Structure I
Amino acid sequence: MFCKTCKTIRMKGKLIIFSAPSGSGKTTIVKYLLKQGLNLYFSVSATNRQPRPGEINGKDYYFFTTDEFLKKIENNEFLEWEEVYEGIYYGTLVNEVEQKRKSGKNIIFDVDVVGGLNIKKIYGDEALAVFVKPPSLKELKKRLTIRSTETKDKIEMRIQKAKKELLYSKHFDVVIINDDLRKALAEASGIVSDFTDNT
């Protein structure tokens, strides 16, 4: 779902949205782009899930309790939010975007597929929506297994969700197939450079 009252928000920086099924490599690509001197500022998403090892509140995500998250939904504090898995919410705080765009920086998002499209709906041509696609579901499952952060049941849940998310790729501005990471990084860098330079 997205904030219907946010359509009038128009500030300086552009928005670059990266979305993908979990394990496709979008976070790796986003982290790489942030180091390339492209005037990008990372939009920290909010969630009610538990932090993974090494994740820092306010840097990787804003971690809220379920009650806190639902209260923020009620108060219309999210630009977009989604119940990505049953009982597990992710969202983009309106203030997070407003404050960072005021600085003149372009904002880069690492968000779920539906959330990414919702942001694109609000900002239109001011936003570039990029879908990172795995070479195959078999390879995606392999990557999730190697990551070793979740149980077999959760990995299977992510694979089933990925099947549905792949259907949304046609609605994005650009699709990057992450078969060779080096090529994917170079392609992403070129796409973002062209978009941010085209004022």
Structure II
Amino acid sequence: MENFLDLLVDGGPLMIPILLCSVIALGVFLERIFYLRRKKIIPQKLVIEVEELVKKERINDVTNILKRDRSPMARIFLAAVKNFGKKREVIKESVEEVGGQEAEYLERYVGVLSVIAQISPLLGLLGTVQGMIKVFNKIVSAGVGDPSQLADGISVALVTTAAGLTVAIPTLIGYHYLIGRASDLTSEMQLYTISLVDIIKGED
């Protein structure tokens, strides 16, 4: 703990926004991991039940079930079921509109991770530049003096760059992981939706 506090002090004021970036990134990642669970986004029991009821044309029962469910899959299914018996193009248009909104919601906040992954190294570099300026100002005013003291000053200046990269690298990995997870779930919802549309569409 003392070493960590020493690093914060050695890195200077720019260590504060870098630390703040790490906290925000971790919070966003954990929130999205919790939300992007398959059973929460695409409840398998709901998918099976809806398809069975639609095949029996029990549309009122299906509608009530979907209205009670809060999953993205339920909202997309509801858009399809509301157009039961209509032409495929009409159903598809309605589903695509709702599906697009749900896909965007799956990626909600994820863009924050991309921003943090980009600015963290820049903040670290800025801190290093400021530290190096102080080192060179010391050389100008006091001469080279003891080289070991200059080496210590340079190592301290590099702390912020190391901190920025330490935040940026896992954040970037987390960003791509969440984007991939959201994309996989979106593709799976599309497959289930296409299957349901084929069931409920009327004669073309």
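Throughout, read-outs are computed from the coordinates displayed, never taken from laboratory work. Note that the structure is a prediction, hence the values are computed from the model and not measured. Cβ atoms are built from the backbone, for glycine too; each structure is taken alone.
Structural remarks
- Across the set I, II, relative contact order in percent (Cα under 8 Å, 6 or more apart) reaches its highest value in structure II.
- If mean projected area of the Cα convex hull in nm² is computed and equals 14.8, the structure in I, II: II
- Across the set I, II, distance in nm of label points 7 Å out along Cα→Cβ at positions 157 and 189 reaches its highest value in structure II.
- For helix-only ellipticity at 222 nm (-39500 (n - 2.57) for each DSSP H run of 4 or more, over all residues; to 500) computed as -12500, the structure of I, II it came from: I
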